[in-house]
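Scrolling down, you'll hit the structures one after another.
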Structure P
Amino acid sequence: MKAIISDMDGVIYRGKQLIPGANEFVQRLLAEKAPFLFLTNNAEQTPLDLKLKLEYLGIRGLTEDNFITSAMATAMFLKQQKERATAYVVGGGGLINELYNVGFSISESRPDYVVVAKSSSFSFEQLKKAVRFIDAGAKFIGTNPDMIDPVEGGNEPAAGTILAAISAATGKRPYIVGKPNALMMTLATRKLGVHPEEAVMVGDRMDTDIVGGMEAGMTTALVLSGVTTQAMIDDFPYKPDHVFDHVGQIDPAQL
């Protein structure tokens, strides 16, 4: 049986609404003792937040070790680059918490990095500060490139829209740590103790989940419960190995 690495937004839930079949999918993984991880570009929440969210939605039996977020990956990457550095953060508590965990300080006094994630409270004042810090030499880091996130009732702007605004004002492109960067995939397979060819990437985005999994050497499974529709697949120069309406249709033993 292959290891399962699954996205969350648009795969397990949309906003605060569980996607049909998601609980059955997770319980199947647990019952069959399949190695699995949730690999999410969500940088707003910690693994504990995500575990509690799934419990609230009715999914039981998970631990914090079942999750890797783009905030965790970003913090690990930055620690490798520079010990005990300083960062100005546009983003939520999940990202700030992970940076604290690796010894970073949050600062508005000539920070080493400007680290940007999705933020529901993003303001012109934050945009102005981020631009000035980057112009002064701070390195520009993004947790993920997603332009929209699927929520109940439609979609909402995500980290990529904030990154685009800062990039337009500075003329500089961010280094993005999250999917489709192979770094996230490497962290996941390393944590599960498997080679990429022994893993399946399950996601709802052709431009992050599927291309990232494909480039890492994984089998890919697209679900149509998030931002990608059947008609959109042909817009890309690559295809997923499998396509499902939702994760409830996935039998890990048959992938």
Structure Q
Amino acid sequence: MQPVTFTPPYHALYRVADQLREHGYAILNAMDTAAWIGCNLQALQALTPDWESLPPDEFLKDGGHYRFRRHASFVVQGHAIHAVPHRAHWQPLQYNALHGGMVRWFAPMLESTTQHIAFQQLVAQLANLSQQLFATSTHEACFVEAHQFRIDTVNGIGRPTPEGAHRDGVDLVAVFLVGRRNIKGGETRVFEASGPEGLRFTLTEPWSLMLLDDARMIHESTPIQPLNAEADGVRDTLVITCRRHCFQGDGAENPVKFDTNQD
């Protein structure tokens, strides 16, 4: 028997910014995601094989071995995307009760991924949206972190968000479902941070997208289990966060700077 899932309330791609302003979230199906980014769906799908070789996350404090990931950082200024030398990922306990305060050096994303034209378009469009919604100046830099995740069910259960319902301490959060196979669960739950409203749905279409105003919305994904116990299940996602001023942990008084005269 197939598990019950709730269909995502997809929004029109031309309504993304307005939907985020009015409700704090927006959800796009795969074809609209590609159109909104400015590429075709096949270009995004060309990135998918990269998730087959993600190394283990060595920092899980719950003792699990179900998460694999890579990480990369960028600064976007104007039309230029600057790859930042590989750096640790850090969050305060305020936003990550399980792993907050830890200096976590994840494996870097591959250049073949970060230099792919579809990935570059994806980062540029998300930074542009974040600047449109949150920046106080058109010259303000956008600090972008990218995370490739694979959650598997080799040991029976995998937890996409072991820290529970949370915010990320950024301006904009983008969660792309890259793929899922032989799993039940992985339901997305989104709640108002300062109100009673919430919704639940399951992203099942590869390269569908959820966008969140992080200050307004709390989110989590439920654990996954295999549909068929004879085979492993996986859930692959790409999470991109955008933030003003600096990366978390770097200090706003000493942000990463680049030559703003570059195109």
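The numbers here are math on the coordinates, done by the rules we state, and not lab data. As the structure is a prediction and not an experimental result, all values here were calculated from the model. Cβ atoms are built from the backbone, for glycine too; each structure is taken alone.
Observations
- Structure (P, Q) behind the derived value 0.85 of FRET efficiency 1/(1 + (r/R0)^6) of positions 92 and 124 (r between Cβ atoms, R0 = 25 Å, to 0.05): P
- Entry that produces -9500 once helix-only ellipticity at 222 nm (-39500 (n - 2.57) for each DSSP H run of 4 or more, over all residues; to 500) is calculated, selected from P, Q: P
- Distance in nm of label points 7 Å out along Cα→Cβ at positions 12 and 212 derived as 1.4 - corresponding label from P, Q: P
- Answer label among P, Q for the case where semi-axes √(5λ) of the Cα gyration tensor in Å, calculated from the coordinates, equals 27, 21, 19: Q
- Highest-scoring label, criterion being percent of Cα pairs over 20 Å apart, for residues 116-187 alone, among P, Q: Q
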